[in-house]
Structure I
Amino acid sequence: MNILASSMKIRPRNRTSKRKERSPLTFRQPEEKEALVVTLNRMGYMLSQPEKYNQAFIDFAPFAPGPVLDIGAAYGLATIPALEKGAFVIANDLDERHLKILKNKLPPSLRKRLMLKPGRMPNGLEFEENSLGAVLASRVLNFIAPEELLPSFEKIFRWLRPGGKFFFLGATPYMGNFQRFIPLYLKRKKEGQKWPGLLENIPFYAPNRACDLPQFIHLLDEDDLRQLSTKVGLIIEEMSYSPAIEEHPQEMKFDGREQIGFIAFKPEEVL
């Protein structure tokens, strides 16, 4: 008889012990600084308060002839107040973390009228033709390549129901932190070059903001936007330059033409 073996006691595993469960990963919205909130993916900033064209979208959303789409919604600057007014909102963003933060900010009653739709314009988003009552693209289409602009406008036009509206806000070559780029922009404009506002080296022109932005930005002007809108069949109701918000840092300000916005609609009869 193996005395050693017989004297050994096998201790049963303590099956009642539990591993510590990891809490789900949560993301927080960065703090506002000078009326700007940086995006987590370093694709610029969300405004801390709606300006004219964002507000116009918010006011129209509950009366739109269908659900409304907020492209590049970030943390919900326009989405949340539109929901509060009674609209059904589809919030889109390139970064799913932004959408999770947005959803977590909402009470259950508002989440019922919210759909999250991550994806990148134009190829990462699809909706049925004539399915949307309004679309907002605020400070987001500046970050897509020039050759993607027309397909983006074509999709937005196709998605809108007749009478639906497109609300746009974007940066212009007159953003204060890109002042050094203005002479090159004007030279290209005079020469008749297509897309004269394409700035491909942000660190050179705005080194103090480069850490919060991608490598390039496409600064748009009135001619660019009128041409794109007309080409796809949108009817422009209003277009104007929009100044930087008063609380923005001085370096971003120039002459009141820092941003440009417009409201356009899809006609009832499409030729």
Structure II
Amino acid sequence: MTKAWRTARNLRALDRLMRTRHERFPAAVWRHALARPLVPPTLTRAVESYWRHHPFRAERLARALAARSGAPERWSWRIGGGDGPASFRIPPTPYRHPAFLRGPGHCRICGQPIYRFGWHEDLCGDRTPNARASWHLACVAAWKFWNAPSDQVRLLRRFQQHRCATSRRRLLRASEVDHRIPLFRVWRDHRDLPWPTLLAFWGLPNLQVVNCEVHLRKSLEEGVERRSAQRQRAGVGDRPRLTAADVIMHLTEPLG
């Protein structure tokens, strides 16, 4: 990619944006588009780029829009069965279910109307949703963030000022993203909470970056807890219970 080619390409894209820009187009998105190394060629692409580069804002907005919609009547969070998500690790989204779809022009994540440029508000005074759209562009970015928060580990480290959320030591390069309240516990203990509240367990309020050894210890403790709960449900008699510290000691002791 040569500098001359990029300059010519950006000038063409900027000319197109200027001709199609609406007076109420969000100023923050406009500034973001002009600051890109390659200027987005359309206003919709500019909005998509804005939310993709600001996933924390996108997921907060998606949760706020979901709260505005509320859960549909007679909906409950279920797993499997063909209609629900395959695992408790996937965020519950009732408006993706065929029985609760709100029709063309409504987001399948939050249930709110979608307007021009994939925006959540009517910028152009159209008064009707965009019937060709099925997701807000902010909700697209939020969905990706909820399902793959590790992709944003650099932003999360910066958000925590490069300190481990548990030990408060400096985060190492191998640090990992973790859910403060594990998702299996969300399914077990909190699944009856109102739907918009549930989404926060996949969002920024429940995410943290911890160093690898801290994450390992926490995962072992959670594994022991899950195994104990499974044995209780199965009615299996008690056995000597290993703690996470016992497991770590066993793994680190030298072979005889």
Structure III
Amino acid sequence: MKRALLFCVLVMSLGLFTGGVSAVTVTVSPDVIQPNDPITITIMGLPNGSAFALGIESNISLADTIAFKFRANQLIMPFALQSASIVVDVHPVEPGSEVCVKAKTGSTLKSIGTISEGSIAHIAEGLGDIATGKIDYLEVTGTSPVNTDEVIIAMTLDGKKSGVDTSTIPFTLTGATNGSALIRIKVDAVEVVTKRVWIGVGPVKGDLNGNQRVDIGDVALVAYMVVNRAPHQVPAADFNGNGFIDIGDASRIAYFVAGKLPAL
């Protein structure tokens, strides 16, 4: 009798701990796009009331200019976001220059600016409730220091989801014509998917930060993966093919960047 009672208590306890967990599935496609081609996020099983966050990070090549502009265009939101906000981080920027973020939906245009005190600009602003439908664009503009090759821009749109559980979010990007965009989706502060989409060209082996070259930044990223300090593990960093990202992979990419290995 006691064993039966204990079994029932265990079953009920498991139900309490697992009943609130939902299986959210998110995919991002395709792997490679040309400029202005759509990126599509497919979401399945996202319950109402979830804290949903869409993050987009990209390296913007500056070529012969110091001004930059990056846009996410024509985001079709299949569900509403209550108490939405946008967070933008940009570096490097010209100290003392203005970085501006614009969010346009229909006839509503919200513009947020900040004067950078150093080489990093951070903007966080509430957008109120965003209804189901089209966000015309989310835009970041600013000025980089002279002789800067690229600027890294990360923007995150978040809010409490209300609407259909299964849906797609298509959008396009302008401003990044030859590189990549890192798409991150979080649900209730848990990262559900991280996907790098290549723009204009396919992936360069060993280029883990998406700047179209293999450099010390990639070496550092692999080193952080080895000691579990990186935000996530990247399977492409398994250069020796043993199924793990370990000291062998860190050594291999370090020797390659130093010119001691002809290839990865």
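FYI, it's all coordinate maths here, none of it is from the lab. Owing to the predicted nature of the structure, the values given are computational and were not obtained by experimental measurement. Cβ atoms are built from the backbone, for glycine too; each structure is taken alone.
A value of 24.2, 103 for Rg and Dmax of the Cα atoms in Å, calculated from one of I, II, III, originates in structure I. When helix-only ellipticity at 222 nm (-39500 (n - 2.57) for each DSSP H run of 4 or more, over all residues; to 500) is computed across structures I, II, III, the figure -4500 traces back to III. Comparing mean count of other Cβ atoms within 10 Å over residues 63-70 across structures I, II, III, the highest figure is found for I.
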